[in-house]
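Each structure below appears as C-alpha cells.
Nothing in this text is a laboratory measurement; each read-out follows from the coordinates by a stated rule. Worth saying up front: this structure is predicted, and the values here are computed from it rather than measured. Cβ atoms are built from the backbone, for glycine too; each structure is taken alone.
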Structure 1
Amino acid sequence: MKYRHIIIAALAGCFTAVANAQTQSAQSSAWGDALLGIVHNNSTLKAARSQLQASRLANGTTLKLPDPEAEVAYLFGSPQGVPNRTNVSVTQTLDWGVLTGRRKQLAGAGNQVAEAAYRQAEQQLLAEADQTLTSVVYYNKLCTELAQRAALANEVCQLYQQKFAQGDINQIEVNKVKLNASVSQAELERARNERQELLLQLQRLNGGQPLELADTCYPNANQPLPALADLQSAVAQSPALLAAQAAVAQQQAEVKLAKAEALPALMVGFQGEYIKENNYSGLSLGFSLPLWGNMRRKVKQAKAEVVARQLDADDVRHQQSSQLMQQYATARHLLDASDKLRSDLSTTSNTTLLRRALDEGQISLLDYLLEMSFYYTARTTLLDTERQAQQAISTLRGLLY
C-alpha cells in the first residue's frame, strides 16, 4: 500500500495519493481537492460505504452457537386413574464451525471481501473522475487557444472593415475575414459547450454539487514517467487484484468450514419426565449420521470454487499487467510525439511574421488565412496528442488508486 502511494505521487505530483482518499489529506491543488470532494460526495460511494457496514454486520451474525431449543409437553392420562405426565426437554446443538473457529475465520474473510469490494468501487470512481478531469483540462487549454484565435480573427475582421470603408479593398475580401471570424467563434462555442458537458459529468460524480476546474496544466506534465517496473510492483497491490485475492481467501475459509461441518453434529440437552410420585430426568446426547454424503459433496463443491476464484485472480493479474504495459507504451509514444511537435512549433512559428506581412501588404489575405490555418491545424494536433498521452497516464493512475 505504501509503495503504491509513492508511485501515485511520482505519477501525478500535483495531488497526493488517494488510495484511501476519505482519510488522506490532499495538497492544495484544485485537482486533488476535486478528487477528494468526489470521494466524499459521490452518492454511489456513500451507498457502498453503507453496504460495507451492513456486510460487516451480516458476517458477524453466524459467530455464535444456535439458540437452544426448549419443549414442554403436558400429557393427560387415560383411562381414568392413570396419572398425568409432564415432559420437559432442553436441547443445544453444537456447531463445529463455531467451536473450531472456522466460522470466525470465514467472517473475517468475508469482511476482507467486503472491504476490497468497497475499495474497488472507490478505485473505479476515482479512475472515472481522473479521466473526466483530464478531459476538462484539455478543453480548458482548447478554449484558451480558440479564444485567442477568435480574438485574432475579429481583430483582422475589424481591420479589413476599416480598409473597406476607406475603399482599399473590395467586399469579397471583407466577406472572407467575416467568415473566418464566424468560423473561429463557432469552434470556440462548440468547445465551451463540450467543456460544460464535462463539468455536468463532474457534478454528477460529485453528488450533484457543482465542481469547477480552471487548470490548464496536466498533473506533473513536465516530469518523466516512472519506470515500468515500479508501476508493475505498484499494480500488484491494486484494489481489483486485492479483491480477487480476498475472494480466494474467502473460498478457502469456506472449504475449512465445510470440512468442520462434515463431522457428525452433536446435540446435548436435558430431558425430564414427571409423573405423580415418579420423576425421571437426566442428560441427553444425540448426533447426526452422515450417511448420504451431502457434506462430502459440499466440501468438494467448495474446493472447486477455490480453483475458480484462483483462476479469476490470475485473470485479473494478467489483464491489469497487460493494460499497464499497453497504456504505458501509448503514453510514452504520445509524450515523445507531443514533445517533438511542441519543440518544432516553438522554433518554426510564423504567426508574427505572417501578421506583419499582411499588415504591410506583402501577402494576400488568402495566403494569410491558408498559412494560419496550417498553423492552427498543427496546434490542434499538438493539443490532441497531449490529451491522448494524458488520458493514457490517467488510465495508469486509475490502476493505482
Structure 2
Amino acid sequence: MKILLINSFCGSGSTGRICTDIYDILTGQGHEVRIAYGRNTSPEKYRKDSYRIGTDLDVKLHGLKARMFDKVGFGSVKATKKFIEWVREYDPDVIHLHNIHGYYMNIEILFDYLKSCGKRILWTLHDCWAFTGHSAYCDAAGCTKWKNGCGNCPNLKEYPIAYTDDSSNNWRRKKEIMTGVPDMTIITPSKWLAELVKDSYLGEYNVEVINNGIDTDVFKPTYGDFRERYHLEEKKILLGVASVWEKRKGLDDFIKLSEMIDDSYRIVLVGLSDNQLKTLPEGIIGITRTNSVKELAEIYTAADLFLNLTYEDNYPTVNLEAQSCGTPVITYDTGGSGESVPESNKIEKGNLKEVVKRLELTDMSICEPCSKNVSYGKVAELYNM
C-alpha cells in the first residue's frame, strides 16, 4: 500500500515526530510511505521519502498574508498546485493529513483535490484550527462561537497572530471547503477534542479516538550528567517542556511559581527562545529547543516532577514522555491533557497554590503511556477500512 502523510513538520516537534513514528511502523510492515511537509528540513533518515511543499520564502509570504489579513490556509497557491501535481504522480492509496495550518498549504486547492481523488482520507487533528474561523485553541478564552459561526475573535493575539479579524468569513469558507469529502475519517488523540469535532461542522465525518503513542524504547529511564552540568545535585527539579513557549503553555505561571517555592526547588524549562532566555528570573534554568530525543529522555529522567501548566492542549506527548522516563506528571486539567495522567494528578488551571501543595507529595502515581507501535498500529488499521 502507498501512503502519503502530510504535516507542517517532518521529524521535529511533537506532530513531526508522530509522522516519522508512523512512517517507521508502516515501512516496517512493508508499506511504501512518503511524508510531505511545509516547514524547515526533514532528518536525513527520511529525506529520500519526503517532499518539501514550497520554500522558506513561500512560508514567509503566506505568514505575512495571515498576519495582515487573517488568512491562514489561503496562501501558498503556487506551492500547493505544484504539490498536488506531485501527489497525482505519486498516486497514493491513502492520504493521511495532520497539521495543514502553519503557512504552507492552500486549503481550497488541497480539498478540491481530496473531494475528487477517490482516495481513502484520514485526518488527525492536533488542535481546533480545522473548525474555527481563526484559532488553534479556544479553550482558554472560553469561546464556543465555532459551533455556529465565528466573528469578533478573542484570540487574534495568539497563534496564528493577526492584525485584522476575518474569522467570520474564514469560518464560512472553511465549512464549505472542508465538508463533503468522500471516505474521510477524522482521528483525535483525546476524547475532549473528539467531542468538540462532533459539535462542529466536521461532525458529518466518522471520528475515531486514538491516543498519541511514543517511542518507549527511547523514552525510558535514561541516566546522564544533567544534574551535574547544571549544579542541581541537591535540588528538586520541576521540569517543563514545550516546542514553543507561549502564554497558553503556562510560561507566565512558571514564572509566578518560581516566586512561590523555596530554594530547595529549581524550575527547568526546555524549548525556550533566545529572547525568552534573556528575560528569565533567577530560579528558572532555561534551555533552548533540542531535537535530540536521547538528551530529552535524560532531562525527563533527571527531573523529580514534570509540570504541565498548559491552558490549552489536546493530548500532549510531553506528559507521555515524562511518565515513560519514570517521572510523575502534574497537569492543569485542560483540554485532553488530564486524560493521560492519574486522576489525583490533575489540578484546576491557574491554581498555583494547589500546585505548591502537591509538590510535597512523595507517592504520586504514573500512567503507563501507550507505545507508538500500539497507537499507530491502530491508525494503520483504519487505512484498510
Structure 3
Amino acid sequence: MTRTIRPFRRLAVGAAVAGIAALTLSACSTGTADAAGTAAAGETGSSSVDAATATSLSDFGTLADLEAAAKKEGKLNVIALPRDWANYGEIIDAFTAKYPEITVTEQSPDVSSAEEITAAKTNKGLDTAPDVFDLGLTVALQNTDQFAAYKVQTWDEIPEALKESTGLFVGDYGGYMSVGYDSKKFPAPAAITDPLKSEYKGAVALNGDPTQAGAAFGAVGLATVQNGGSLDDYSAGIDFFSKLNSAGNLLKVDVTTATVTSGETPVVFDWDYLNAAHTKDNKDWKVVVFPGNGYAAYYNQAINVDAPNPAAARLWQEFLYSDEVQNLWLKGGARPVRMEAMTKAGTIDADLAAKLPEAPKETLVPTEEQSKAAGTLLGEKWAAAVQ
C-alpha cells in the first residue's frame, strides 16, 4: 500500500515526539481521559445540531446524542485503510460490532493519501464520498481546506505538537522507519549501507513513491539521517537510493502483503509496525531498526469537510482516540498518540507496550517546513535519481 506522509500546520513534530517518553521515541529533532459522560438511556441533547459544523462532542450534547445522530445516518465511508495496516481490520470490525446500525464501506484500501483527497473532490456531493481520511503529513498540510475541524473528547491527552491547533487533522499512531527482510534468503543488514552490497541484487523495495507515499518518504528520510545528512536537506537520502538503483538492487515494485508473501519484495524499507505484520505470513521475516539516528513519523486523522455522513465521521474519530482503539493500534505494533497519558492512567496494555522494538537512542522527525522542503526536493530530483 502506498500512503503519503502526514502534515501538521504549525507543528514541530520532533518536539511532539520528545514529549512522548512512553512511545520510546526519544526525540533529538531538528525540527482528557475518555469522558465519563455517556448519557443515560433516553437522554438526548439538541435535536437541531448541524453535525457538519460540530467541532466537539458538546455541540451534540453527549456521546449518546452523537451515537444517535450517527445511527440515524446509518453509514460511514472510509478510504485507504488496508486491513493489515496497523491493525485496521480489527479496528473496523470493532466499530461495526459496537455500532451494527452503521454500515462501514471500505473504499480503495490501497490508494495513497493524495488519492484520498482526489476521491473526496471527485465525489463531492455524492453519498460515495469518503467521510474520513487517514493521511501522511505532507498531504495533510497541503489540503487543510478539505478538512472539518473537530476535537475529540481525549483532545487534551494528545501532545500539542502532534495535532493541528483547531483539530483540522490530528496525529494518531506512528512508528520507526525500518528494514524488513527474508532471513532465509538474505543476511541481516546491520547498517543502512548494507543493502548496497551485491548480495541484495534486485531485492530492495520501497512502500510506494516518496513523492506521494509517506512510508517511501520516510525511507528517504532515514537514508538521509543515517548517511550524515540533515532533515533540512534530503539530498543524502536521494543519493543513497540513486546508488541503490545504479547497483541494480532497487526494485521498482510497490510493497504489499502479497508481494512479501510471494517473495517478490524480499527486502523492504517500511514502518516497523508494517514490516512486523509480515511475520504472520513468513516465519523467516525479520525486522531491523538501525542504531544511530532513527526516523519516526505519525499518521493523521481528518474529517472530510464535505462528508456525506458527518455525524458518523465524528463518531469514528471519537472511537479511534478511545482507550480501546489506542490499545488496538498498539496490538498492531504501532505507537498510539495517547500512549503517555494512558501509561500514567494505567489504561495502556502494558504487555503489548513491552513488545515494541527498542527505540534508537536519537530520533529525528521532520518539522512542517522540513517536510515541505523535502517534498519539493523529491519532486525535482527523485525521478531522475532512480530512472
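Taking FRET efficiency 1/(1 + (r/R0)^6) of positions 186 and 258 (r between Cβ atoms, R0 = 35 Å, to 0.05) as the criterion, which structure among 1, 2, 3 has the greatest value? Don't jump to the answer; show the numbers that get you there.
Numbers: 1: 0.00; 2: 0.30; 3: 0.95.
Of structures 1, 2, 3, the maximum of FRET efficiency 1/(1 + (r/R0)^6) of positions 186 and 258 (r between Cβ atoms, R0 = 35 Å, to 0.05) occurs in 3.
Among 1, 2, 3, considering only distance in nm of label points 7 Å out along Cα→Cβ at positions 58 and 354, which has the greatest calculated value? Spell out each step's value before the answer.
Numbers: 1: 6.3; 2: 4.6; 3: 4.1.
Biggest value here belongs to 1.
Given 9.1 as the derived value for distance in nm of label points 7 Å out along Cα→Cβ at positions 82 and 138, which of the supplied structures 1, 2, 3 does it correspond to? Write out the running numbers ahead of the final one.
Numbers: 1: 9.1; 2: 3.6; 3: 1.9.
Label of the source structure: 1.
I have 137, 46, 37 for Cα extents along the principal axes in Å, calculated from one of the structures 1, 2, 3. Which structure is it? List each step's numbers first, then the result.
Values: 1: 137, 46, 37; 2: 61, 49, 38; 3: 68, 44, 38.
Label of the originating structure: 1.
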